[in-house]
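As structure tokens, here come the structures.
What follows draws every value from the coordinates through simple rules; no lab data is involved. These figures come from a predicted structure and were not determined experimentally. Cβ atoms are built from the backbone, for glycine too; each structure is taken alone.
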Structure I
């Protein structure tokens, strides 16, 4: 007879190697991610009808972007921006290989995820900054600020839909729940089969 309680108590897991997980995304990054998602959704549904709420969440997005910029330099390993250049250069061939179902294995963001992160952060920055400018005395009613804010905000929503579709699609291809990974911060390590 095998005593699983004794094995677990000694720190040895009965789980197959394919079931092991490692910490990837730290708590501040996960809280940032879900707070940003909530703020973007509220801001998207509140302009003109609930302007004060729209502004509060827009300013919160600016604060969250500033935090993410800082955390990209001082956060934990998978929060840092140190691999952005390499992953962005790899993105075109990575996306090309996805057509054939070749995904590679990345604990942090894969090249497509890195491209999405950069594009989303830049679009969010343009949307939030032009939104903040549009309520100032200097830029209130300036057409190109308002148009840029509207276009960037629409782009953010399109990118969010693509992001969610990409996460679901990649999860299916790799047989891994990536949404759960962004909640728990842990990703599965694949064992040798």
Structure II
């Protein structure tokens, strides 16, 4: 699936300023407000737009950031990554090749950095690690690039596999869900109806 020109223009407007109203986006993109509302809603449902947040200046808030590279055995990399997902200081977490993890971490002071490093020794699956303080930020942009020909990588809402062909759409409640095949579509619809009936019984 490819994004059309209006989708791309809307995303580019939001990336420049996530606080724009639908009316402001409509004026900028030269489409109607309902068109913007529908397209933004669809892109939220598909997971393209994951949320809207304010960009804060870490250093002005007294934060100290470091880059941490961790090496594990390839068979342990997923297990080790799970240990960091719920840690607030870990702001970004990437699994890369050869059993390595890259973490962007932010701390309030040097003592907090040292305490974090000490706890790394408790994770026995870590083979080695390297930590580097960030001296200055020269460029920090969103990883997403939106341009002509940008295609969507959708995940089936039932089997969770990547959808490689045109998706099957199912509207459930106020959301649209995307399925990879008729079998998953039927399974999703049956599961949704079962959950809906269970919720109605609870209310009764």
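For the read-out FRET efficiency 1/(1 + (r/R0)^6) of positions 25 and 105 (r between Cβ atoms, R0 = 35 Å, to 0.05), a value of 0.50 was computed from one structure; give its label from I, II. Each step should come with its number before you reach the end.
Values: I: 1.00; II: 0.50.
The read-out comes from structure II.
When distance in nm of label points 7 Å out along Cα→Cβ at positions 73 and 137 is calculated, the result is 3.3; to which of the structures I, II does this value belong? It would help to have the intermediate numbers written out before the result.
Values: I: 3.3; II: 3.8.
Structure I accounts for this read-out.
Looking just at relative contact order in percent (Cα under 8 Å, 6 or more apart), which of the labels I, II belongs to the structure with the highest value?
Numbers: I: 31; II: 20.
Sorting by relative contact order in percent (Cα under 8 Å, 6 or more apart) in descending order puts I first.
Then there is this: Out of I, II, which has the highest value for distance in nm of label points 7 Å out along Cα→Cβ at positions 89 and 113? Spell out each step's value before the answer.
Details: I: 2.1; II: 1.1.
When distance in nm of label points 7 Å out along Cα→Cβ at positions 89 and 113 is computed for each of I, II, structure I gives the biggest number.
Tell me which structure, out of I, II, gives 7, 23, 24, 27, 17, 3, 0 once P(r) over Cα pairs in 10 Å bins from 0, in percent is calculated. Mind showing how you got there, number by number?
Working: I: 8, 29, 30, 18, 9, 3, 1, 0; II: 7, 23, 24, 27, 17, 3, 0.
Only structure II yields this read-out.
For distance in nm of label points 7 Å out along Cα→Cβ at positions 97 and 177, the calculated result is 2.8, so let me know which of I, II that is.
Label of the originating structure: I.
Can you spot which of I, II the value -22000 was calculated from, given it is helix-only ellipticity at 222 nm (-39500 (n - 2.57) for each DSSP H run of 4 or more, over all residues; to 500)? Each step should come with its number before you reach the end.
Working: I: -22000; II: -11500.
Structure I accounts for this read-out.
Out of I, II, which has the highest value for FRET efficiency 1/(1 + (r/R0)^6) of positions 121 and 161 (r between Cβ atoms, R0 = 35 Å, to 0.05)?
Working: I: 1.00; II: 0.35.
When FRET efficiency 1/(1 + (r/R0)^6) of positions 121 and 161 (r between Cβ atoms, R0 = 35 Å, to 0.05) is computed for each of I, II, structure I gives the biggest number.
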